[in-house]
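Chemist: Take a look at the structures below.
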Structure 1
């Protein structure tokens, strides 16, 4: 696996040239890109965090439903799905740069015929997404000559997460100061399974930075989650359970009305908290939103 976003920079007074070593090769960019297409939402989010407006992204509607923030500009083109981008339409757009995840390796040769293409993976077997996201932000900052903005985003997100940790700690009653609180963060998959975020997830990295213990310590995939039957939550009843939206009303009714759910201690103790839609495979701004929402909800719920 390549080091994410290794940069080789060459400058002359009149010439910009940048070579990026990325997941699928080495690409030289002759000039700062003006028209960029992002075919992965974490890359879209990172561009927006740098005040770079993409010309097109993959699955505009899906981004607005699942990622939500940072909000997309009103006028933005849809480049097809994240798994099957519309190559013909991309060629018509004539972008200066295409950004993809390595999951699109099969169409990488075709994409490079349209425009220089960079591939990045954040969620890997290294299981350190926050570090990878900082590196990605710096790499794209260099590509778009937004280095100062990149450093500002990284510093602000880190400061906010630490501020949230401090807020939770100072809100704790004296007898609770030394107690490490445990939470479980899940996404419901229908009414019978849950995706639980653990080691290698953006959620786990964020919780760790906030000194909150993640109750889920079981093995996870490269994305940092485990998909299990809902009954496995019974082993984590003494935690606060936070679940991510969006969740269909029919699924809420099917899950929350069952005898099993009503019997769980976190239900009986009113320790089930809904979170808004946040893309859990997102960028630094998603980590900031996760930290803010978790902090806000724990304080409201008088958990500490």
Structure 2
């Protein structure tokens, strides 16, 4: 099977900064030490049944102050069919200068400013909004990683997406339905579901199914089946994508096992799997 992986990371551990991988810095995953090394395309292990026909590299903190350096690092790698999402600080008044540097890379297609639990501050910031408008004007993509259990922040992002309807917004990691002692925790699920509703009303929002190992270290395919079912009730099939989050996925399972599970464990038709594992990413990321 041919897949396009729309959310993965490569690490140049010796050349980059990767502050989030330091032992004392968040996230405090018990097995984070496993990630403290370089991970490159050749470290993706797949059998003969899987062909990675394209990919989207998502910024990984190589040098957040100089995000063009991460794109230059990608240019040194043997990557054939790929696009890149760069790190960005959309609160900077001079963001356009950084954007101009990024646009020199032919694989550059958008930016990510990690919002996480700072939505109440960032999404109401006038400079942040101005720079979202700039992304829309240049027909770029905004990767949104935020805590969607904060439904007020999600509502604000949906409002911005409605205002700048030409901006493609891709929600990372299923909107981060956080893990609690019982998963999903009912109060958190209610807020998350409300957030998913807000996004589903806006046609320029797409959502990536990935990152389960970040949200719930005890996840299994029953959890994933439940999640895909809930999202499938809210979004048309052409707005959903499977992704790996490589190499973070290795904290829970190998790369090929994840993609075979997407194919075999979720009860999808062949046509639906083709859409979520290849066709939608090809269209959204212009691969």
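Each reported figure results from applying straightforward, stated rules to the coordinates on display, with no laboratory input. Keep in mind that this is a model prediction, so the values were computed, not measured. Cβ atoms are built from the backbone, for glycine too; each structure is taken alone.
Chemist: If mean count of other Cβ atoms within 10 Å over residues 246-253 is calculated from each of 1, 2, which structure is the one that comes out at 12.2?
Modeler: On the way: 1: 12.2; 2: 19.5.
This figure was derived from 1.
Chemist: Comparing distance in nm of label points 7 Å out along Cα→Cβ at positions 198 and 222 across structures 1, 2, which is largest? Mind showing how you got there, number by number?
Modeler: Numbers: 1: 1.9; 2: 3.2.
When distance in nm of label points 7 Å out along Cα→Cβ at positions 198 and 222 is calculated for 1, 2, structure 2 comes out on top.
Chemist: Please state which of the structures 1, 2 yields 1, 5, 13, 17, 20, 19, 14, 8, 2, 0 when P(r) over Cα pairs in 5 Å bins from 0, in percent is computed from it. Display every interim value, and only then the final one.
Modeler: Numbers: 1: 1, 5, 11, 15, 16, 15, 12, 9, 7, 4, 3, 1, 0, 0, 0; 2: 1, 5, 13, 17, 20, 19, 14, 8, 2, 0.
That value comes from structure 2.
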